[in-house]
Structure P
Amino acid sequence: MTNRGLRSLAAGRAAAPTEIHRTAYLRRHDARSEAEVKRRARAEGRTTFHAHVGSTDWPATARALQEIEAGLAEHGLACDRFGLTLSRAMSVPEAERAGVHKETGPSLRAEEWAVLGEAAAIQPHLGDFMIGTPAGAEHARAALGAGVTTIGNLGQYWSFEVPGGQDALQVTEATVRAIGMLAAWRDRGALVHSYLDDGVAMQASHYGSYVGWAALERHVVEDLCGARLAHSYGGLVDDPWHRAVVHLAVDDVHDRDHLGSMVYGNTVDMRARDRAHNEEVLRRYLTIDLAAQLRRPTGHAVHPVPLTEAERVPTGAENLEVQLLAHALDADVRRSGAVVDWDRAERLAGEVAAYALGFRDAALRLLLDDGVDVADPVALLLALRMLGTAGLEERLRLPVPRAVADLVPWKARHVRSLAGDLDAELPDLRGTRLVLAVLDVHDVVRDALLHALPRAGAEVVLLPSDATPAGVVHAAVAEDADVIVLGTYNGAALAVGRELRAAVEATGFEGAVIIGGKLNQDTGGDSPVDVVEDLRALGLQPAATLSDAARLLGRVNVP
């Protein structure tokens, strides 16, 4: 290992706090870490449950947690852990947060770290905008000190960018320092969390490469850094059969000793204002996830997604509703017979895991041949970040067993489907020059547009996710573009719109500006508010759907 990797790991170990607070949850379970409770639950066959919360600030979030806890207690039930949906402003040190949009979720102040585990006897989990960001190392230290012993999200290291850009080497060294801190507390149950669906694993064309990326992450975290890795999956895994196979295959690449963080609920099939449909989606994926924990216990906490997830940030009451449903369904699944052909699932998972381990080994050989010091976590992380899953698939071209190749992830299927729909809706765009950008990791619609727009004749200039609204406008001027198409998803649409308007006025850009995604704004209430009319008043063109975007593109005047 080179000095850079050694220095970063050693610095992380040295910076780890000397004490870890015992949260209300850990005191209730007389445990030193969440991992200790997971091991007990795994041994006892007890299912654990996860809620995801994140109101506009910490006090409102704490009230939601207390509402969940009290409502479950009335039925003699409990929630084990909560994931905190933080604002993207948390990705940078506190002194720099004013320069990043306040988006959905709280931005923790210094005094709030200490009370994370005391609002309710539900164990805090921190994933969003922690490890993998410029402030990741300092946040990992603060979280450990507060009693948070499962910390991530390594998945965001591969896919997340701070608006305006960041130094990749500095972020990588901060990531390794954070992992080093968790390695220092491994014997006390500290876990590095990685949500595969948030990272580049979901770029895979089949689940063999997806699980192969999980195997690469395990190699970095466990073999090179000496920490323990907890994988999460599920938000973009829509097919119940795929959920069963992924559960088993990821456990296989962890030598069947996986302590997972949580199985995230299926979010992609949820519909706005369609309660009956959402209840059916909820029951379908929960049945598999609960049964998987009975078949192969991994300690993953099962996450029921609130039925309003597709509309806005769910309230405490809406989280409580689905927690109660999940606990009731757990009892039903335990009384039922097998919900899938588990013997077949085990065989297929074994094929997936075997391919995944071969993918890991081939990737390491490829990078070694490229001159990468694969024994250095800093060098290896940087090289993998450059390639991603899709890049490795293209360069490795490993033969894929037919049964594995047929396991196509949602994103690959959905991008193809959306692009096909766009082919029928887009106007003739020959002669149109277009700047395309999405300002965060929500890249499915962007990728569909990237496939369909050139087929309609448009010239497309794609900007990276670290672009700023002003930078997008300046790029459009420099490229002599006729139109900007921009996506934003995390509760900052009006702030983005105002920056776009100011940049348009400053540069004199005369083209159309189409803005889509989640067109809401965190204004300090419990949930973001719709700002479509505000955006229209700024002279921008809001697109709630891809069909809207196609229609608006048809109105673009090309000189």
Structure Q
Amino acid sequence: MGHGHDHSHDDVHTSAGDLPKALDLSVPESELSPGDATRRRFLLGAGLLGAGAAASVLARPGAAEAAGLPHTHGSWAGGSDKGGFRWLAGDHHIHTQYSSDAQYRVLDQAQKGQAYGLDWLVITDHGSAAHAKIGVEKVNPDIVKTREELKGLLTFQGLEWNIPAAEHATVFVTPSRNEVEVLKQFENAYDGTFVPSTNTAAQNEALAIAGIKFLGEQVKKRKIDGALFFANHPARRGIDSPHEIRGWRDADPTVAVGFEGAPGHQAAGIPAPNGRGGARGYYDNNPSAASFPGYPLESYRTWGGFDWMTATVGGLWDSLLAEGKAWWITVNSDSHVNYLDQTERGPGSDFNANGKYNDPVYNGSVNTQAGDFWPGFYGRTNVGASSFSYKAVVDGLRAGRVWVDHGRLVKGLDARVRVSGDRRLSHGTPLGGVLQVRRGTATELTLDIDLQDIPNWAGFIPALKRVDVIVGTVTGPVADRDAFTTPNTRVVKSFEISRTSGRITLTYPLGRLDKPFYLRVRGTDGNRTQPGLMGASVDPYGPQLDVSGAADPWGDLWFYTNPIWVLPR
């Protein structure tokens, strides 16, 4: 029946003769190529091979040949040609006492988020029977009160959707008198919690598509000004297949706009005895019967804290961008219970009856085993907005004017593509935008980066060491909607950064346009790098695979931007 909404972690087994040599432990390491030997060592070190680990990797589908040019995404993706955006930091994935596995008040999360530098955030309690029945309504007064008390913070109401046939997603709407009605109707009609056990995978996938379309219809009916969907921790269990991701986006690209480039739960990687000594993002799974069988074992771990779908140059995210699909990345906290906190759920709580836990109480015990950070403490999603308003944040997210970072790696960033030699700021195309020029026109990328000069929330000043420019050819729609690679995307330029403060401006000539392309940018503190999964010729200094128990998030910091396209007129 394909893969469904299954939360088990059963292993997938295949005969040894079907395995690549790197994964077949009966083949001595002496008989492996250097590349296969290196891969085996990474997988063994990450707990992905050997006793208890799944021993199956199926051949990757190649990037299918396609014809035609991509959509230019409509006027909303072009940004403002005058620049001057107001960059607002936020977090779209936060839980409260209205989630069965969390504990904090809305105001607790919001106050901490604002204190740690956030301008906007989304409350996303888990979809569940209790939440759908009473939670959506019960949390709303707390959110409204928080909006009144914290005027300098934009507090959205949303929920974490159990996507039928897949993982989870943030769904949120702009504030209005209809926000509760729309979210409650959505959750009760489309949440995977309520899917009949007799449904096929195809029926569940169709229900997910219908849910996204429902949200778009509420905007068209003017019940709400906007609604957005971001798939959460997409590679964590391998059940978000490539064709489902494409289907969500195509169902309504004004609603389904992206996925988490990096999951929350980053504190889970802090080594013992100071932390739980686990896997960043809780990415410690193996393939199950519900997983998409084509994904490699490496996809079940993070890479420099980022999801495999984003971190792999030439991988799944790039395969979407090479089609010309507007699909954006974010980061967030996924805050449930936070590292070093000294509170616990209020005594006498009855979540099933009340749809919430009682307010947390101080217990004096420092929690070193929690896997989460407070909102804004570690990750930021930075949105280029036209003003400080709910609608401007939603518009900026939908437009892809977004860059993300961990640990405050840099203070600020602006990326533009323009006709070569044009120094007028008003003529630069920003992140998420599409620059259309005549064939043969020379273009260039310009990056303005404000280097960090104040300590982050761990108490040190991060140092940016390298910035990579990644370019890919636009090939148009794929014939195989389960494709998750693209052959012509690679790192084309790496800038070594020696300065430690102030603003740096980097310019990279993109040549004369002979075929449509896109670009994106990545930066790092340079502490942990390795050649990417597609090889050193594609990505010579990419992020390392994170090994459970030895994945200090503060010692491995990256930023990523969303793409800019350059297309012929």
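Quick note: the coordinates plus some simple rules give every number you see, no bench work behind them. Note that this is a predicted model, so its numbers are computed, not measured. Cβ atoms are built from the backbone, for glycine too; each structure is taken alone.
In terms of relative contact order in percent (Cα under 8 Å, 6 or more apart), which of structures P, Q is highest? Before the final figure, lay out each step's value.
Values: P: 15; Q: 19.
Top value of relative contact order in percent (Cα under 8 Å, 6 or more apart) goes to structure Q.
One of P, Q was used to compute distance in nm of label points 7 Å out along Cα→Cβ at positions 131 and 443, and the answer was 2.1. Which one was it?
Numbers: P: 2.1; Q: 3.9.
The value was obtained from structure P.
Match the computed value 0.95 of FRET efficiency 1/(1 + (r/R0)^6) of positions 99 and 347 (r between Cβ atoms, R0 = 30 Å, to 0.05) to one of the structures P, Q, and report its label. Kindly include the intermediate steps, with their values, before the conclusion.
Numbers: P: 0.05; Q: 0.95.
Only one of P, Q returns 0.95 for FRET efficiency 1/(1 + (r/R0)^6) of positions 99 and 347 (r between Cβ atoms, R0 = 30 Å, to 0.05), namely Q.
helix-only ellipticity at 222 nm (-39500 (n - 2.57) for each DSSP H run of 4 or more, over all residues; to 500) was computed and gave -15000; which structure, P, Q, did it come from? Intermediate values should be presented prior to the final figure.
Details: P: -15000; Q: -5500.
The value was obtained from structure P.
Computing distance in nm of label points 7 Å out along Cα→Cβ at positions 403 and 515 for each of P, Q, which one ends up highest?
Details: P: 5.1; Q: 2.8.
Max of distance in nm of label points 7 Å out along Cα→Cβ at positions 403 and 515: P.
Looking at structures P, Q, which one was distance in nm of label points 7 Å out along Cα→Cβ at positions 251 and 299 calculated from, given that it came out as 1.4? Show your work: numbers first, answer last.
Values: P: 1.4; Q: 1.9.
Label of the source structure: P.
A value of 19.0, 53 was computed for Rg and Dmax of the Cα atoms in Å, for residues 315-394 alone; which of P, Q is the source structure?
Corresponding structure: Q.
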